[in-house]
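Some structures to go through are shown next.
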Structure 1
Amino acid sequence: MSEKSIAQKLYVKNARAIAVVNADEANRAMLGELPPAVAEGAPADLIVVFVNGRQEMEALLPAAQARLLPQGALWVAYKKGGAKREIHRDSIAAYAGSIGMEPVAIISLDADWSCLRLKQN
């Protein structure tokens, strides 16, 4: 069985409008071939937000949530490292709950990055 591409893991085929937020060149390259992203600030039904810390997450997620189309998915990409890191699956899930979202899936992007999928409650 072949391994799924990142686009397949993110369910890109189901999205009509995609936004990638706070990604540097290496992050974008890691995502591979994606359809063209929407304009900055435009609504999207699939949004991938890269975060490196709690402050960054709290600054970026509400704006991304506001752009999210109904039934859309917001993916939060973060560095692996578990509870010893400032940002991890549980801290993202807790903050997501405080803004009316819930985690529904988690994937590995590569050896260093994970991605948590959030949906509106």
Structure 2
Amino acid sequence: MTPTVTLLWLLCVLIDMVGHLSFKAAAKSANVDSQIESWRLMLTNPLLWLGISGFVIEFFAFMAFVAMVPLSLATLMSTFNIILVMIGGRIVFKEALTKPRLIAVVLITVGVMLVGWGKA
């Protein structure tokens, strides 16, 4: 992996994590009975717009990333964001990390490493 490809990959997974955590925070802050009121609260929450902006930026970063590595490898490597989102959910929202989830994290990490980090 070249330094540019590695930086683009890191940018993609980090922005993806921020986007997911921002969406979760916006949704939690709008936890009311009325769906219309809930959507109104979310649409006025800056965290929702941070998440949307992040995903727009990630779109362009991923386009640059996928232009430099095979699509099959880019897609596989982008699954690493699952790990970051899960860890972020634990840290920010105190979500449970169950034994099956931790096993899945290990399997994802090993799978990405086995597929060939150095082949891009």
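Every read-out reported here was derived from the displayed coordinates using simple, explicitly stated rules and does not represent laboratory data. Because the structure is a prediction, the values reported are computed rather than measured. Cβ atoms are built from the backbone, for glycine too; each structure is taken alone.
Identify the structure, out of 1, 2, from whose coordinates Cα Rg over 2.2 N^0.38 Å, for residues 33-72 alone was calculated to give 1.21. Only structure 1 yields this read-out. Here Rg and Dmax of the Cα atoms in Å has been calculated and equals 13.3, 40, so which of 1, 2 was it run on? Working through the options, I get structure 1. When FRET efficiency 1/(1 + (r/R0)^6) of positions 49 and 105 (r between Cβ atoms, R0 = 35 Å, to 0.05) is computed across structures 1, 2, the figure 1.00 traces back to 1.
Given a value of 35 for relative contact order in percent (Cα under 8 Å, 6 or more apart), calculated from one of 1, 2, which structure does it belong to? Of the options listed, only 2 reproduces it.
A value of -8000 was derived for helix-only ellipticity at 222 nm (-39500 (n - 2.57) for each DSSP H run of 4 or more, over all residues; to 500); which structure in 1, 2 was it taken from? Traced to structure 1.
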